[in-house]
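Listed next: structures, encoded as structure tokens.
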Structure 1
Amino acid sequence: MLEIRNLHVAIEDGSKKILNGLDLTIHNGEVAAIMGPNGSGKSTLSYVIAGKPDYEILDGEILLDGENLLEMEADARAAAGVFLAFQYPLEIPGVATMTFLKAAMNAQSRARGEGELKTPDFMRRVKLGAEKLGIPQEMLRRGLNVGFSGGEKKRMEILQMALLEPSIGILDETDSGLDIDALKIVSEGVNALRSADRSFLVITHYQRLLNYIVPDTVHVMSKGRIVKTGGKELALELEANGYADYVSDVAA
């Protein structure tokens, strides 16, 4: 279970506060969606959970299964079960995709006190995961994300998530730049990972993603905090009416 309590966050130099007493609980097995206008702090929240070092934590705590993530470095958070899929995955020329995948999997195995994967086991797991996501072997032989389309980059991130088996997957606007076919493939990959002991935090502007990854709860975020929580029907309301009512409520 992920519990965020009274989280206050500013950018690193303290010149601008972004999160303002945010509270959020995501239970095991739950898919929670966060929607909100630009500038509401959605991506900042994902970065802070994952441990991006550009922010100053002013107050609050983030607990994953009772462990305080704010006391851990980013790699320790990943080993504890946090996975962040970025809105714009980076290309890393010179780093082979398979080398990256094996290094990531073995780093987490070591951090958890487990033995490193034998090459045949690693190859089998990657091949099976790639087939499910429609990732051809040719992509796996290239540099990480180098020359990939937006959809290919997102599928590669979902493959990483499937291989690392996190306890919470955070999807930061995964639908950004995807056509319908790519959106369906990525969503099917996420849905295949849903389980009673794995949660998801899905950050999106648009209802369309939630047609494919159906959330259990929807949260509206504005001015750095959660201002409304409801079921999946709340996303339809937001699609129809926008965020004006919630922004004005916070301003008042």
Structure 2
Amino acid sequence: MTAFVDIRNLHVQVGDREILKGISLEVPKGQVHAIMGPNGSGKSTLAHTLSGREGYAVTAGTATLDGLDLLSMTPEARAAAGLFLAFQYPVEIPGVTTTNFLRAALNGVRKARGEEELDTVGFLRHLKTCAQKLGMTDEMLKRPLNTGFSGGEKKRNEVLQMAVLEPRFAVLDETDSGLDIDALKVVAAGVNALRGPERSLLVITHYQRLLDYIRPDVVHVLADGRIQKTGGPELALELERTGYAGMEEGT
């Protein structure tokens, strides 16, 4: 199966410290891959590097999305190419409603792709359909983006953004962080609704519990800046029993 997302020998430095030390990872189109690992292993660094966040210096390696060189593109161009990052800690934007933010984001991506922008009626119809699947009310959509939202509401809002934008490759950076079991189920159901043959997902998490609800095709263990082990969903269950001890340096 041809790799849709292809990361090869990726080295990333933050300040004077090397965090990623040669990651190689392939995600075929339509698959869900999970990355698990302890704190400080480089999971969020990988997510931020793929999205183009400042301060993450790539010193070696490549990362492509459907043949496009992600590392040479601006964050805006990566989004237009179909990359989406769901943040571990979603940002608040006072004064900008969720609805206005999402319409600007969607039409910005459509314009960059040479597609016709949605008018107000078309956008609101699309937004309402997506919001209903996540149990989000009209009142929530009228509130400033993430301002005053609970942790679970913020994470549902992230998944709503993903549903509205319909990315080709979505990276979920610890989307389960801070969620109770009910919120976790809602968020996972929203993510699962987006699975399909034309979309790939990379789910980054500390814990196996998220993978009870978003079942991955492949699980990777990231420790000490490298992929130390790869397996099927059963690998997540093994880690739940044994922890990450001994994963560093491939031990």
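Of the structures labelled 1, 2, which one yields 1.2 when distance in nm of label points 7 Å out along Cα→Cβ at positions 155 and 179 is computed from its coordinates?
The read-out comes from structure 1.
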**Message:** Given 3.7 as the derived value for distance in nm of label points 7 Å out along Cα→Cβ at positions 91 and 243, which of the supplied structures 1, 2 does it correspond to?
**Reply:** 2
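Bear in mind that the values in this text are calculations on the coordinates, not laboratory data. What you see is a predicted model; the values in this text were computed from it and never measured. Cβ atoms are built from the backbone, for glycine too; each structure is taken alone.
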